[in-house]
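Structures follow.
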Structure 1
Amino acid sequence: MSVSDLIQPISADDGAVTLPNAKTWMQGRTLYGGASALLAYTHAIRKFTDLPPFRAAQVGFVAPIGETFELTSEIIRQGRNVAQLRTEIICDGKVALTAFWLFGTGREANALHPAAAVQPPAGRPEDSSAVDAPYAPEFLKNNYDVHYTPERRASEEPVIRRWTRLKEPSGIDPVSELILMGDTLPPSAARIMQRRGPISSVNWSFNLLDPEPVTRDGWWLAETASDHADQGYSSERLRLWNADGKQMLSGIQLVAIFG
């Protein structure tokens with residue numbers, strides 16, 4: 001199922017939704033987190049069409065999401081410059097995802113501090129080689145091209161950085177594509193686990209650094225990096241750059257580590 005097909009059933013109305021053939025976007029028994037967040041975002045912008053540019057989000061992954069669920073979106077507050085919305089995905093009568101969206105009008109800059117360049121340099125996606133990951137989740141193998149970057153991390157360093165793009169053009173707007181792509185890689189804590197076991201995203205908060213993100217040939221540079229891991233959890237930093245090394249998304253995520 002293509003991305004545009006995935007979100008096609010989402011209307012401007014609250015209520016029940018059924019996704020035909022959503023299995024290609026499943027991660028175990030739930031929809032992949034980026035796809036779930038995209039469904040919620042799509043409902044928000046289709047229900048409320050007169051919004052400023054998108055700026056930030058807080059997403060809580062509460063429970064598994066399958067092919068059938070309910071969607072609701074509401075405006076929490078709309079001021080002169082900023083609109084704040086909440087969307088919930090409800091499965092079996094219980095909240096499975098809750099998302100808080102922030103939209104804000106651009107103003108003349110009173111502070112300038114561009115994001116730092118990618119370090120170490122990630123090379124060009126055109127020159128990269130494909131990742132051989134036979135144990136990758138099905139949604140990743142079905143929908144994404146994933147390529148190595150030139151640097152090689154020490155095995156004990158909890159950082160994962162890869163060039164990623166959709167195998168098929170998404171047919172969606174660039175902001176929606178970033179929401180879909182921003183949670184693609186596995187948590188970097190997987191590199192330092194002492195025993196094999198499942199990892200589950202608990203939440204995801206992120207800021208969009210450019211309200212009109214662009215890249216080249218669909219390629220994005222994604223990174224997950226653990227800032228701290230202990231007691232069954234990892235605090236992960238998630239970043240996304242375009243093919244020319246300009247950062248587009250900055251986020252943080254808590255993941256639960258089992259096993």
Structure 2
Amino acid sequence: MTPQSLKLDLNFAIFLNFLTESPVRKIVIAGNWKMFKTQAESLEFLQGFIPSLDETPSEREIVLCAPFTDLNTLSKNLHGSRVQLGAQNVHWEETGPYTGEISSPMLTEIGVRYVIIGHSERRQYFGETDETVNWRLKAAQRCNLTPILCVGETKQQRDDGEIESHITHQLKKGLAEIDQQNLVIAYEPIWAIGTGETCEAKEANRVISLIRTHLSHPSVPIQYGGSVKPNNIDEIMAQPEIDGVLVGGASLEATSFARIVNYQ
């Protein structure tokens with residue numbers, strides 16, 4: 001073997017090693033409808049939205065996280081499409097005296113694949129804690145649901161320089177004994193949710209890069225969420241650490257969400 005051929009073989013081996021050690025992260029684009037849309041309105045949305053997916057690259061996972069009353073209707077009408085169904089919360093027990101709650105088996109029975117857990121609105125208005133978030137994550141994974149774990153800081157925490165310490169705490173408590181091979185994380189700076197104020201794309205990329213250093217599995221998709229719109233999606237998705245978006249208000253209108261899904 002000549003020195004030149006040995007060098008070529010070595011370079012090829014390094015290249016193969018790079019491929020095996022650099023897992024491809026899935027792109028997940030999820031719409032969070034929050035407490036909007038009746039069943040009739042959800043069907044009207046699908047009529048305008050589904051045709052737009054003809055031009056969507058196949059590697060992009062599209063998810064609609066709808067109110068509980070819409071899920072069964074959406075499941076029937078999304079059958080055979082490339083859109084996955086998501087819920088907005090799940091209880092940590094499978095059955096029990098928990099009036100107003102929904103369990104993982106109830107969701108999987110009607111075709112739900114994803115579930116948002118720990119959204120800031122749940123933490124702010126309904127007493128969600130890092131401990132209950134962890135319980136919900138475990139319950140979702142027991143039934144093979146893929147949880148979308150939301151983390152993020154308030155404006156005060158950002159101003160006080162507590163971004164990393166706060167998010168690190170959320171991750172440490174929330175991800176205890178969680179299978180990171182079946183997980184999506186959404187970085188949602190609370191001060192940018194529904195305010196029209198968007199975290200600058202490079203700053204979102206920086207924080208998401210920090211989040212990634214605290215994970216044990218390299219292929220966990222990490223989304224950005226917070227006033228994502230058609231006019232900023234291209235810049236957001238151009239960032240190397242951002243693997244998708246969790247979209248609130250802009251996911252309620254078919255044309256708007258279609259533009260986000262089909263970002264350039």
Structure 3
Amino acid sequence: MFPYHDENQTQRPAVVTMTIIIVCVVAWIVVQGAGATVPLARSICNLGLIPGELTGLLAPGSRFPLDEGLVCIADPGPQPWNVISSMFLHGGWMHLLGNMWFLWLFGNNIEDSMTRVRFVAFYLLSGIAAALLQVFVEPNSAIPMVGASGAISGVMGAYLVLYPRVRVFTFVPLGFIMTSVALPAWVMLLYWMLLQVLGGFTRIGGEGGGVAFWAHVGGFLAGVVLVKLFARPDRVRAHESRHWRPEHVGWQ
């Protein structure tokens with residue numbers, strides 16, 4: 001299931017959302033070498049968040065392989081700044097493009113519901129909450145965490161609260177064919193959240209790969225809670241034209 005459009009008009013340009021996207025793209029190109037092996041590995045190791053390093057439960061000098069012949073070595077002492085820096089880095093082109101697409105699709109409306117300063121604070125707090133839940137679940141982990149998906153999950157949680165009935169057009173696989181269907185936002189977002197929870201329990205079982213599912217869960221829950229503190233009621237425009245209307249159900 002991949003969303004590509006929503007029926008939710010904004011009242012002003014999404015300046016902060018676009019700035020975050022630009023910062024992530026610039027970081028990917030300049031800091032991470034656009035995915036070149038050595039700068040990518042260096043950035044993930046030096047600027048990513050290593051849970052065991054933050055908690056102090058990982059012995060200094062512990063090694064985690066990043067690529068053939070490349071390892072990440074845990075530094076002594078926590079690196080709290082990496083909680084923030086990790087939110088603007090990514091592990092690959094698809095990781096970057098997928099995150100930036102979801103940020104643009106849902107972030108413009110959440111930014112529109114707040115002042116721009118509030119949206120910056122909301123975004124960062126969601127990302128921090130996401131990282132901390134992942135650290136809480138895996139306090140000894142030596143796997144570096146990078147990606148904006150925790151903060152973006154917060155944006156998606158906020159969208160669920162503010163615009164649950166807005167129609168979101170989504171690509172859905174039917175056998176070998178991809179078709180488009182209009183879903184109310186709450187269906188798509190709760191389905192996505194369920195996948196993250198299931199993925200998180202799978203990861204605990206040792207089969208979850210490198211995806212920080214619990215960070216997604218933490219960010220989403222933070223967004224659900226924080227949006228009520230940060231959104232301005234006068235800026236939330238839930239027009240009837242954006243709402244889910246049963247008579248419009250149909251395959252596109």
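Each value in this text was obtained by applying a stated rule to the coordinates, not by laboratory testing. Bear in mind that the values here come from a model prediction, so they are computed numbers and not experimental data. Cβ atoms are built from the backbone, for glycine too; each structure is taken alone.
Given that helix-only ellipticity at 222 nm (-39500 (n - 2.57) for each DSSP H run of 4 or more, over all residues; to 500), derived from a single structure, equals -16000, which label among 1, 2, 3 identifies that structure? So the calculation was done on 3.
Once distance in nm of label points 7 Å out along Cα→Cβ at positions 79 and 111 is calculated for every structure in 1, 2, 3, which label goes with the largest value? Comparing 1, 2, 3, the top value of distance in nm of label points 7 Å out along Cα→Cβ at positions 79 and 111 belongs to 3.
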